[in-house]
1. Compute FRET efficiency 1/(1 + (r/R0)^6) of positions 106 and 298 (r between Cβ atoms, R0 = 30 Å, to 0.05) for each of I, II and report the one that scores greatest.
2. Which one of I, II has semi-axes √(5λ) of the Cα gyration tensor in Å, for residues 242-289 alone, as calculated from the coordinates, equal to 23, 15, 9?
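What follows draws every value from the coordinates through simple rules; no lab data is involved. All figures in this text were calculated on a predicted structure; none of them were measured in a lab. Cβ atoms are built from the backbone, for glycine too; each structure is taken alone.
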Structure I
Amino acid sequence: MNIKSKLPNTGVTIFAEMSALAKQFDAVNLSQGFPDFECSPLLREALTKAMSDGHNQYAPMPGIIQLRETIAAKTQNLYGKIYNPETEITVVPGATMALFTAITALVNPGDEVIVIEPAYDCYVPAIELCGGIPVFSSLKYPDFNINWDEIKSLITAKTKVLIINSPQNPGTSVINAGDLEQLAMLTRDTNIVILSDEVYEHIIFDGLSHQSVALHNELAERSFIISSFGKTYHVTGWKTGYVLAPEPLMKEFRKVYQYNAFCSFAPAQWAFNTMLQNSQTYTQVSTFYQGKRDKMSHLLESSKFKVLPSKGSYFQLLDYSRYSTECDYDLAKRLTKDYKIAMIPLSSFYHDKKDHKLLRICFAKQDKTLEKAAEILKSL
C-alpha cells in the first residue's frame, strides 16, 4: 500500500524509546514520568467499591455530574473561579487526549500556534495533523523562564492558540503572577485562545503557589485548562483528567471529544470523586514530592552531575557538562546500555534538537530506586 503519512517525520516518542531501552538492558528507569510505588489504598478501595456498586458502563460524555461538581468546588476553593459543572467542565481519558482534542477543536489549516520550548512532545504533532503551523519560542536558559519579548514578536494575525505549561515539563520552572499579566496584555483585544497545560498543578515546591490561568478572570475567559488525576494520585495508567473552559470553548471541545473517546473510565471517576472529598489528598502532594526532590539532589551532591533547581513537576534536570561532551541523545543511550540507567535527553523537547548538555530524570520513585540510580551516577 502507498500511504501518504500525515506525520512523515515522526517516529515513536522519546519516552517509548528510552523505556523500551531500559527494559531491554534491565536499567533503572528514570526516563518516563511515572511512579514506581503504589497509589493510596483508599483510592484502590474506592475503585473497587465503584465497580462493586455497578458503575461499569458508559459514563455521561462530559463525566459523571458528581465529579464535575466536586471539581467545580475544588477549583473555586483554590483559584476563586466559578465553572459551571454542566457546561464548562469535561472529564477525559488523560491529559494528552485533552490537549489533542482542544487543538483539534481550534486549529484550522494555516493557523499559527505558539509553542514554548522545551515543550512536551504531544503538542506539535496535534498541531500538524490539523494543518496548523507551530511557531517556536524558547524559554530562557538556564532558569527556563518565558521570554515575553520574543512571544510578542511572534504574535501575528494568524496566531490562533498559545500553549503554556506550568509547572513546566521538562523545564521544571513555574510561572508567576507577573507572567499572567504579561500573557493577558499580549492577548488582549485578540482572538487568541490560551491552552494551559497544568497537569502538575499540585506538585510545586519551596512555598510557591500554582498560578493557574483560572486566577486571572481575563485569561480564564479565553483559556482551556488541562489537569490530570494520574499525576496527583500516582496512577498514570488510569489515564483520567479533566478540562476547564468557558462555555463557548467547551462547546467546541465536546463536539470533537464525543467522537474520539466519548467518555472516560467510569469506575475511576467515582473513585476520584471520593478522594477529592478530602482536600489533603491533593494539597499534601507537593510536600511528598519535595522530599523526593531534595533527597535526589542530596544524593547527587558528590557526583559530576549538577542538579538544576526544580520548582515544580516530578522531574529534575542534570547538567552533565563536567562529565562528557557527547550530545545528550547519544549519552542517554550509552548510559542506558552500559551503566543500566535510563534518562531523557532534553534536546528531544526542541524542534531543532537544541543541546544544553542536560538530561531529565523523574524522581517519582521509591527511595531504593533513587539510591540505586544515584550510586550509578556517582560512579561515573
Structure II
Amino acid sequence: MSSEPRTPVLQTKLPAVGTTIFTVMSTLAAERGAVNLGQGFPDFDCDPRLVEAVTDAMTQGLNQYPPMTGVPALRAAVAAKIEAMYGHSYDPASEITITAGATQAIITAILAVVRPGDEVIVLEPCYDSYVPNIELAGGTVVRVPLVPGTFRPDFDKIASAINSKTRAILVNSPHNPSATVWSAQDMLKLQDLLAPTDVLLISDEVYEHMVFDGQAHQSAARFPGLAARAFIVSSFGKTYHVTGWKVGYVAAPASLTAEFRKVHQFNVFTVNTPVQHALAAYMADPTPYLQLPAFYQRKRDLFREGLSRTRFKLLPSQGSYFQCVDISQVSDLGEAEFCKWLTAEIGVAAIPLSAFYGNGFDQRVVRFCFAKKEETLHSALDRLAKL
C-alpha cells in the first residue's frame, strides 16, 4: 500500500521573515475603511502621454524580448539624464542596465558581489529588502544605526564597522523611512572613509527627484571616488507615478556592470519591452522629473500644515514622499500598537519606524506617505484633527 502523499519539510532560508507590517497595516486599513497612508505608492494616475507611449510601442509590434541589458534608447536616455543632472558620464552600452524595478536591482547587485562570509553594512532604519537580500547571498548583515532623532549618518560608527571582511555598504538618500537627505558634506565624508578600502557602495536613489526646499540631490554619481565603486539604483516607478510597472535601472562602472549583468541575465533576464520603449520616448522631455520636487513639496506642505493642528511633533521631511511624526504627546502606546489603534479608531493607517529596525527599536515615531491626491490627504487630515 502506498502512503499518503507528503510534502517535504523545508528548512527556511529566511527564518526571521514573516508577514510584513505593510501587509498587516494595509489589510487592517481595508477592513476598517481607513485612509491608507501606510504603503508608499501614489493613488493618482500617471501622465496619459506615458500610457499612450506604451500603447504605441505595443501597436508597433515591440512585444518580443529586448536586449538583456535593456533597450538601447532607454539606456542612452538614462545616461544622458545622469550626465545632465550630476555631471558623470556613463557608457550606455557597458555601464547602464535596465532592471525589473529597484528592488530587483538591489538584490542583483548584492548577489553579484557578496559571498558567504562577506559583511555588508546597512544603516538602520532601512528598507525591508536589504537584510533578506544579504542573507540570501550568504553575507553577514552589519547594522549601524543612523543617529536617533535626526537620522544623520554617524561616520564614527560606520568607520568602526568597516574591516577586512566588509564587501559593501548600502546607503539610501533621500531616505525611506525618515525623509532625511544626505548633504554634499556627508557624501564627501563617505568618499574619504571608503577611499583606502575595497568596499563597494550600493546607493539606493529611488527618490532622487523628490528633494525639497531648493536643495539638490547628492547622487553618488557626483563624487568620482564614490561613482568608481558604486552601483547607483533608481526607479522609473517612483519618478513617473507607475510603481506597478516595476522598471528601474543601475548605473555602475563597466567592470561592476559586467558582474551585475551575469546575475541579472539569470535572475530576470530582461524587462518588458513596450514599457522600455515608452519610457525612452517620454524621457526626451525632462520637464516631468524636473518639476517633481515642486509637485511633491506642495503635497508635503499641505500635509504638514494640517498635521501642525494635531499634537504630533513633526520631524523634518527633506526628501522622498514620507512624513515622520513623534507620537509622544498623543499616546503612551508603542509605535506598532499605536499604528493599529490609529487605523482602527481614527481611520488613518501609518507605519511604525520600529519595523525598519532589526531589533524593533521603538523611538515613538511613525511614518505617513503623502503621495496621495489632495482629497485623500484632506480626508486623512480631517480624521487626524481629532488628535
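1. Max of FRET efficiency 1/(1 + (r/R0)^6) of positions 106 and 298 (r between Cβ atoms, R0 = 30 Å, to 0.05): II.
2. II
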